[in-house]
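In what follows, structures are represented as C-alpha cells.
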Structure P
C-alpha cells in the first residue's frame, strides 16, 4: 500500500499569539502541517537549525516582528541557497512594506486583517506555482536570454541571473508570449496563481526587478515594454511589429 503524500509544511511567523493559535488550528484542518515562530530570530533558527526533518514548503511571514523584523528575515532567507517561498503579511495600506518585500523576493503578500480562507487560497496558489515550475519543460531562448524552467535557471548573455520564484514565473509568462502583449490580469493569474485585485501593483514591481536584473531596456537587445492600459510586452527594441 502506497504511503500518503506528506502534508505541506508551513512556518507561520507572527508575534500575535492569539492569531497564530487560531491560524494553526485552521490551517491544520485545511491539511497543512504548521509550526510557529513569534519573532525574527526564532524564525531564522527554525529555518536553519541542524537536524531538522524537513524544511518548510512555505513561510508565512509578518513584517512587524520584535527583535528582527520580517523584511530582515526575508533578506536573510534570500541570501541562502534554495530558500522556501515566502508569503508576506503586511499592514493594510502599507505600500512601502509590500513593495520592499516584493523587491526582496517575497512570492506574494496579504494585507491584514484578512479572511483565513483568503490566506489558504494564496498559500495554495504559491505552492501550486512552485510545483508547476518544477515540472519538466524545454528551455526557452530569445536573443541573449535563456530560461530553463526544469532547472529553474536564467541566463543573460551567457551569465547566470538570480531571480526569485515570482520573478522567474513572470518572465516565463512574458517569454512564452514574446512579441505579444501579456495583460496584467494574465500575468497575475499565470505567474502568481490568483486574480488581479484593484490597486495591486505586484506585477509592476516584479517587472521592474526583471528589467534591473536582466539589464533590459531600449538600448539593450531586449526590453519589457509597458503598454498603457494593456499590459507588458517582451520584445526587441527594433522590432517594427511591436506596438
Structure Q
C-alpha cells in the first residue's frame, strides 16, 4: 500500500476513535495514538492530534462549565503540568524508537488495566487520600498524556474513589484535561511540531473529528458497550506489542 494511503487511513481511523470517545465512549480515545503511530513518528502523531483534542475539549467544557470540583483541580493540575514537562524532556532527549517504545508500553498497560477493570478488578485508593498522592497521580497523568494522550487511567485512580456526582465528575475531568492540553501546546511548539504540514493535516481531519463526536453521541446508545470496549482494549494491547516490537527492531 502507498505510504500516503496508509497514513491517511490510520489518521482517519484515529480521529474517528477520538471523536467517538468525546461523544460518549469514554476511554477508547487512547487507541487513537497507537493507530496513528503505525504510520508516522509518534511525536508528530501526537502534535497532529493535539489541536483536535483542544477543539473537542471546548465542547465538553462549555457543556459542564458550571459543574466541577475546584479542590481536585488545585491538587492535580500542578502535578499534571510537571508530568507534561517530564514528557517533553523525554521526547526531546531520547531517540524516536524510545518514544515509540514508551507509547507501546503505555498502550499495553492501559489496555490490560482497562480489561482488568471491565472484569471487576480495580486499584481502590481511600476517598480521603492526601493531596500529595493526588499530585503524584497528576504527574503520571501529565506524562502519559504528553507521550500518548492517554492520561485518563491515573487521573481516574485518584478521582473516582471520591464518588463525585456524575456532572461534577464529568465537568472536573473535562476542565482538567482541557487545561492540560493547553499546557502541552508550548511543549509541542518547543519540539518543533507545529509545522505547516502538521497543522494542515489537523485542519483536514477536523471535520472528521466533529462528525465522529456527534456520531459517538448517537452510537453510544445503540452499541453493546461490553463487547465494544473489550474489542478496543484488546486492540490496544496488540497495537502496543507491535509498537514495542518496532521500537526494539528499529
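Since every read-out is calculated from the coordinates, none of them should be taken as a lab result. Quantities reported herein were computed from a predicted structural model and do not represent experimental measurements.
Structure values in brief
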read-out: Source structure (of P, Q) for Rg/Rh (Cα atoms, Kirkwood Rh), computed value 0.94; value: Q
read-out: Which entry (P, Q) yields the derived value -11000 for helix-only ellipticity at 222 nm (-39500 (n - 2.57) for each DSSP H run of 4 or more, over all residues; to 500); value: P
read-out: Comparison of P, Q - label where relative contact order in percent (Cα under 8 Å, 6 or more apart) is highest; value: Q
